[in-house]
Structure I
Amino acid sequence: MATSQEDLDSRRIFATLKKVVSDLVQHFNCDDEAMKIEFQVDSAPFEISFKFSVHPVSQLLTLYSKLNFTVAEEYREAYCHAICELNYDRMYAATFDFSPEKGVTVFRVPVLYRKSILSPELLEGVARYTFDTVNKYTPYLYDISHGVEASLPEE
């Protein structure tokens, strides 16, 4: 259970996050009690889903973006290799996480905020970084998920 100070800090972060999201998108779902915000952004050819979560006990803000496709079982091994290569070679502040059992991929950015003040500019930067990264690599990962040989996009 979070202490009263951890809860207070988390509520402050969540309030800032809500303001940032409301400035970025018109429509979003917000669960104030659970401190979660979800929204989608249209981006050809894929819609990008976002989920922000504030975790008072761990003092961690996470941003997830679930990719909007499922990897067929016959391509999951090759897909796992592609995810590992991508994470190792390109991801420094975040990761693509893949569940081989479910065939689902999420992009995850964790931000530890213990005894910190997260500015609206930082939170907006994290959201834009997530959008740009997911937008850049989703077509590549989609091709791999369908057995199409593909090269990593240029950095």
Structure II
Amino acid sequence: MELKKPMKYSIILGLAGSVMIPLFYEAYANISKTFAMVLLLIWAAVCSWKLIRFPVKEGLLAISCMLAYTGVLGIVMYVIIHPAVRGFLEKNSKYYYLTIKEEVSFFGTAIGLMCLVYVAFFAKILLIKTVEKVNDNREKAGQYIDNAFDSSEDGGEI
């Protein structure tokens, strides 16, 4: 099992995600909810695109580690980024606070969108298995057809 490349991608994407999630939170609170959700969806698509190319075990491990890095380091980055953004906006503009319900909605949606990386990975596995099964069935059907017209097995000629 080759883990060097999958773990490299999981660390890079996890570190980047740990910074982006708090920034997307601030965008959600102070710019636009839709804009922040689109950014989250794009981020999940980029993570999926980078991580679904690995084999099953390596891919699942890379996705799990990326989500763990994003979650744990995201909390640390939130503690650093949130006060800085709030101070900047309060000094230059107005800072909009979210209610607990809105915060739970944002973080729940963020977790759900990041779990779409798993969905994309399993969809890839399902697609590969389906293509393999179709190819196998096509080969078997070809063998059956060839055997059906083979007169040497019948014991004589037609």
Structure III
Amino acid sequence: MIKDKDNVIYSLEKYIKELENSIAFSIENKQDNFSEVYSCLGSVLFWIGACLDRLKENGECESEYELAFRGAYNAQKHSIKLISFQCYERGGISTPFTLPFSIPAPRYCFEKLDENVIDRENQIKAYNKYLAQNNIIFEINKIKEIIIEKMKKY
């Protein structure tokens, strides 16, 4: 049994909401907000790690996807740049173009990392495999659902 399960899930969800708000503000204003997003992401990664630690203590096997988040947290602790802001300017259209035609929305993505940035190469390999170049909010919400589902057992 995980004694403080409700508290760690609450904390995880609270900081995910702060991250979502920070990213939404940045996108709405079409400006990068790296300091705020970086700070919020660090809090989210901390609580993801806390949840994964509690699951591991209760005998849960850690998937490679979960290991990728440990890599993200460890890399951020070493001041490694984890995020990029991709903002696409609306403008002219050149031809020929193919249909369907879309202009991607601005977003924050996880950066691809050099596998030697920290001593835990296996974590960074998993990070690059599962998180690099992917939307931060999408991946954070995906791991949240995995964690909540696993914690229901305890």
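Values quoted throughout were computed directly from the atomic coordinates according to the rules given, and no laboratory measurement underlies them. In this text the structure is predicted, and so the values were computed from the model without any measurement.
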Query - Structure (I, II, III) behind the derived value -14000 of helix-only ellipticity at 222 nm (-39500 (n - 2.57) for each DSSP H run of 4 or more, over all residues; to 500) - result: I
Query raised in the report: Can you tell which of I, II, III yields 22 when relative contact order in percent (Cα under 8 Å, 6 or more apart) is derived from it?
Result: I
